[in-house]
Structure P
Amino acid sequence: MITEFKQYLEEYVYDKIWSELSEKDKKIVYGISQVPSGKIKDIREKLGLSSNEFTPYKRRLVRKGVIGDDSGYARLALPLFDKFVKENYIK
């Protein structure tokens, strides 16, 4: 059942979301998936971005519903999306 659910999400939802993200959006989402703490400071350090560079992308991803924004933290808002991102992000 979970495998079917995951396949459905990937084919009908995540592929579309991913295809509509810019390369920089994808980099930010990938960085979020790589930092277990979800601390924005840690994510920015991992990606080598200043607050001014990171913030506009974070806001846009929050508006799109891709990430959740808790004060000082960012997390992927979609179930199993972290695995999808790790499998599909090309560095």
Structure Q
Amino acid sequence: MPYFTYGYPAELFDAPCRNLRNSKKLIWRAYTYLVDIPTRINGNRLSCLAGFLWGYTENILGEVTLLDFQLLDQKDWEMHRHYLPDN
């Protein structure tokens, strides 16, 4: 799903899975971008307004640790842009 929001105002959330099965550790990362969607006003171009990396680790004991929040830049956007359909 290329675009995702939850509620108003829009927010993102993901809870730890608590289902590692035979794994000892899970590292979950999300690359999240606030975008300007294609419209006639912006020449039907998808563009990045801001981006950030967030996530958590979870171990077999059920301990959850948040990863450091990181701001992303235009280079990160270009690296992930190909996952979205062409406009």
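Thinking only about Kirkwood radius over Cα pairs in Å, which of P, Q has the largest value?
Q
Kindly point out which one of P, Q the value 3.9 was derived from, the read-out being distance in nm of label points 7 Å out along Cα→Cβ at positions 8 and 72.
The structure behind it is P.
Using distance in nm of label points 7 Å out along Cα→Cβ at positions 40 and 56 for the comparison, can you identify which of P, Q gives the largest number? Before the final figure, lay out the partial values.
Values: P: 1.6; Q: 4.5.
Going through P, Q one by one, distance in nm of label points 7 Å out along Cα→Cβ at positions 40 and 56 peaks for structure Q.
Can you rank P, Q by mean count of other Cβ atoms within 10 Å over residues 48-55 and just name the one with the largest value?
Q
Ranked by relative contact order in percent (Cα under 8 Å, 6 or more apart), which of P, Q sits at the highest value? Don't jump to the answer; show the numbers that get you there.
On the way: P: 31; Q: 25.
Largest one: structure P.
Which of P, Q yields -2000 for helix-only ellipticity at 222 nm (-39500 (n - 2.57) for each DSSP H run of 4 or more, over all residues; to 500), as computed? Don't skip to the answer; put the middle values down first.
Details: P: -16500; Q: -2000.
The value was obtained from structure Q.
Values quoted throughout were computed directly from the atomic coordinates according to the rules given, and no laboratory measurement underlies them. Computed from a prediction, not measured in an experiment: that's the story for all the values here. Cβ atoms are built from the backbone, for glycine too; each structure is taken alone.
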